[in-house]
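Some structures to go through are shown next.
The numbers here are math on the coordinates, done by the rules we state, and not lab data. All figures in this text were calculated on a predicted structure; none of them were measured in a lab. Cβ atoms are built from the backbone, for glycine too; each structure is taken alone.
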Structure 1
Amino acid sequence: MDVNKSFNDWLNSVQLQYNTEINNLTNEVLNLTSINSGLTQQVLQLNIINTGLTAQVNDLNKQIEVLKNPPKFKIPYGVNIHPTNVEYADSKKVFDLVRNLGMDSVRMDMHSNAQGIQKNEAKFLNEIIPASTGIRLFGMLTQQGLDVTSTDAAGQYKVGFGVGNGYGSAYGKYFEAIELGNELDNLCILSGKDGTQLSHFDSNKIKMVGNYCKGMMDGLKAAVPNIKIIMDVCWTHFAFITEMINTYGIKIDVLASHWYWSMEKAKPNYIEAAITALFPNIPIIFNETGYDVVGGAQEDCLPMITRMKKSGVFVYELLDEYVSRTAGSKEGSFGLFDKNLNPKTLATLLIKK
């Protein structure tokens, strides 16, 4: 027996087994290292996810806090403008006049098509919006497509939704608040009635208006959830607003009264207390007010405007509309500035205020 050969064979076998074990251990170490690296990556990913979830939770908590304690409505002091009318051709001059009056806001009408696309969109985006820097924009979205003679309530809702959603999606980011149409109560009021009772309105017309406005509101909110909704009311047509809220679910963030000098003379020092008593939980503003009497002195309405500033006021209107209005229309001379952009007496007095 060759002892040396047997020993060498045994030694080689042991060496081979040793190497195999070493390789196995090395592979296990590599596997553990790989597993550890994977776990480390998972931990890092979980940390990233946790950071994201924490941020989402913080955002949700902030939103909940806002819902619990909504910010107080900042009282506006402004003027009405019709920025796509010919008299308002120079947007920079228009907004400079607003600033010179010491005002911080404008109410502007927005005319759109049935899809909510702004009339004169290029002027709106390229001139009006840049010129309005630092001014709070309150928009009145005109009631495109509303048909008070229709009997198709669902159809009117759909039309209103299309206008509201289209406009909100395209331009809602520029506005602090948007008004659902203009003086829609006047489309429904019966002749000779003061609007203090629901029976003073045409039942079908108010139904079409209610469905249209609900659609417009839902469309706007779907596009811009935080946009404030304004609805206006003329004279003493308060039952119209009550019906919009109670029957059609219009969630009004700000209620706007249209109250002019002729109304004030008929019911002096009346409107604030009357409207607040009926709607105590809704901020009230006067977004159309001013001198609406042919003849006399425009500045006679200054005490009324000064009083209304405590609630929020938009004087009607910035410029004389000597071209846009039909011949003989008294609204052609309602401006605070004449056709040469010279201030009238009321404008001068408002600047001093």
Structure 2
Amino acid sequence: MLSPDLPVPLPARVRAIPGRLRRSIRDRRAASHASAAIEGAIAEHAARLRDPRVLRWTALDAASGEGGLVVRLGPPGGPARALLRLADGEAARAGLAAEADVLARLDRTPALADWRSLVPEVLGTGVHERWQYVLETVLPGRTLRLHADPRRREHQLRAVVAAIAPLHAATFAVETVTPGLVERWVDRRIRSAAELLLPGPGERAGRDRLVGLQAELWATMGGRRVRTALVHGDLWAGNILVDGSEETARHDGGQPSAAITGIVDWDSATEHELPAHDLLHLLLYGRRRLERRPLGHVVADVLRLGLRPEERALLEPHLAPGLSERVLVLLYWLRFVEMNERRQPLAVRTGRAWRVDNVESVLRVG
């Protein structure tokens, strides 16, 4: 889910673009290229369908962030018929290609045939000017908002866990944690975290702590048999769609129940990962949003105090045998740091506050 970017002017010649999209593009040249890319994607989709009515589609609304745009397309004044994802930065283009690849793979997985209705379908891909694009189907529903009430929130979270479970079940494998896998899960991510340490008197202590965590994880993981799967990689409420009647109409045994209608934003999906990554992100990022504090602070609290009972109850059925809660949280945190650096390299590498809040705060207690 993308967040709004800084407002900028759009050249007058760019037509049929809503005001929110105008405020989402950084400069006139980028705006012109984005407009051409939108019109080009619409024209190519019309040609694929051999349906000239598609040529009347326009941009209905948009959001921007992380080097890209997400634009809903459809007839003027009508419902959205497709979702156009545009990327112009290197990291964003890589993420867009990864999303198209994983969605194609899910479409080819027979065990997920019934589940596929929760996932967008790729309608087309292409490149226009500086913009790479993927055109997807629009899924029904609205973005899930986690309840402040713990009991209602627990039912929402259980619904999301149940919705992602078929993906983990259909793509699972039992693997031996080889040195190559530890390099990927631990060593590479330790190096990524080390590069984000701020220079100064605390840098040496931070590096020593990372070396200690690396040795701990090697000793725990090396040679162990674990269950891996394809994970969504960014499973949080903002990437979950629910039935619009969820708040007032749906109940299960007298309790509110979220009716999941879609799981979106697959650009962080990765094979051969621990399914617990998805569940921990759902829990801890949800806590981060509700409490309005950095995820690193939430991770640090969990390392000091453990998961809350309701969080542990959701996670326990999915824990890898022999892997402690602490080890899973550390592995999750390392992946979170690496994925954010990959998706937003400039913001993460130059953002002093982000590095203090999400790297150094964890190392102080880890």
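General observations
- Distance in nm of label points 7 Å out along Cα→Cβ at positions 140 and 220 - highest-scoring structure of 1, 2: 2
- Entry that produces 11.6 once mean count of other Cβ atoms within 10 Å over residues 108-115 is calculated, selected from 1, 2: 2
- Top of 1, 2 by distance in nm of label points 7 Å out along Cα→Cβ at positions 92 and 196, largest first: 1
- Structure from which 10.0 was derived, mean count of other Cβ atoms within 10 Å over residues 52-59, options 1, 2: 1
- Here mean projected area of the Cα convex hull in nm² was derived from just one of the structures 1, 2, and that gives 29.9; the source is 1.
- Read-out FRET efficiency 1/(1 + (r/R0)^6) of positions 164 and 276 (r between Cβ atoms, R0 = 25 Å, to 0.05), computed value 1.00, structure in 1, 2: 2
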